[in-house]
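Asker: Dropping the structures in below, format is structure tokens.
What follows draws every value from the coordinates through simple rules; no lab data is involved. Nothing here was measured: the structure is a model prediction, and the numbers come from that model. Cβ atoms are built from the backbone, for glycine too; each structure is taken alone.
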Structure 1
Amino acid sequence: MPALELTTTGRKSGQKRAVMLTSPHQDGDSMLIVASRGGDDIHPAWFLNLQTDPAVAVTTEAGTKLMTARVLSSDERGQIWPVVVAKYKNYGGYQKKTDREIPLVFLDPA
């Protein structure tokens, strides 16, 4: 699974915050990330940050690109979630651990 460094702007501090994530699904130049936090009952801080400011930087082996985060609608999630879980079963286990719907986010080229 491709790894990436996601840099968001802190919703409270306004400072840049970086986190390492994986992308279980790609569509052209867009990369999908999963706000699972291992099945915790709260969203990860990076997800809350990108909800406030969807302009993010993504660093991969190919370099750093400015991207825009887009949280998938329930309908979009319903189409992509089964694909993700079929390939990476651990995400299904995370969803079973929590009552919150684990958000899926596409990182699209800016």
Structure 2
Amino acid sequence: MIKIHLTNSSKRDLDASANISGLTGVDPNYLYDVRDSGGNLVPKRVYEHPELATGHAVFRTVKAGESITNVQNLSRLYDISQPGKYVIQVRRGVPGKAKDGAVESNKITLTITP
């Protein structure tokens, strides 16, 4: 599990709504860069028939200057069960402003011990 703390540092409200998959339980608006100790990308988990997964909508707005915190179960998306170090960075697009790119988190290191 990782905590993602998102602060809206803009001067406008931010639509942080999501359609949470019942398969993974994570917010699909967050994109993860997960790498092993050799710098290699950790492959995403593959689920049979993801199109059949149910889910639920979460409607939320983050007002200018406010923050939200989400807990995400990263192991539902990536196999990080092997002992070692993993470097993780999270990115989220700016809703409705594709040309503005994305915001990125700090990189964190996760150590899995046997």
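Asker: Tell me which of 1, 2 gives 3.6 when you compute distance in nm of label points 7 Å out along Cα→Cβ at positions 22 and 94. Display every interim value, and only then the final one.
Answerer: Details: 1: 0.9; 2: 3.6.
Working through the options, I get structure 2.
Asker: Additional query: So if we calculate distance in nm of label points 7 Å out along Cα→Cβ at positions 14 and 62 for every structure here (1, 2), which label has the highest result? The partial results should precede the final answer.
Answerer: On the way: 1: 3.4; 2: 0.3.
Answer by largest value of distance in nm of label points 7 Å out along Cα→Cβ at positions 14 and 62: 1.
Asker: As an exercise: helix-only ellipticity at 222 nm (-39500 (n - 2.57) for each DSSP H run of 4 or more, over all residues; to 500), calculated from one structure in 1, 2, equals 0. Which structure is it? It would help to have the intermediate numbers written out before the result.
Answerer: On the way: 1: -8000; 2: 0.
Checking each candidate, the match is 2.
Asker: Tell me which structure, out of 1, 2, gives 2, 12, 23, 26, 20, 12, 4, 0 once P(r) over Cα pairs in 5 Å bins from 0, in percent is calculated. Let's see the in-between values first.
Answerer: On the way: 1: 2, 12, 23, 26, 20, 12, 4, 0; 2: 2, 10, 19, 22, 18, 15, 9, 4, 1, 0.
Computing P(r) over Cα pairs in 5 Å bins from 0, in percent on every structure in 1, 2 gives 2, 12, 23, 26, 20, 12, 4, 0 only for 1.
Asker: Here's something else I'd like to know. Given a computed value of 0.25 for FRET efficiency 1/(1 + (r/R0)^6) of positions 6 and 38 (r between Cβ atoms, R0 = 25 Å, to 0.05), which structure among 1, 2 does it belong to?
Answerer: Working: 1: 0.95; 2: 0.25.
Working through the options, I get structure 2.
Asker: For distance in nm of label points 7 Å out along Cα→Cβ at positions 46 and 102, which structure out of 1, 2 has the highest calculated value?
Answerer: Details: 1: 1.4; 2: 2.3.
Largest value of distance in nm of label points 7 Å out along Cα→Cβ at positions 46 and 102: 2.
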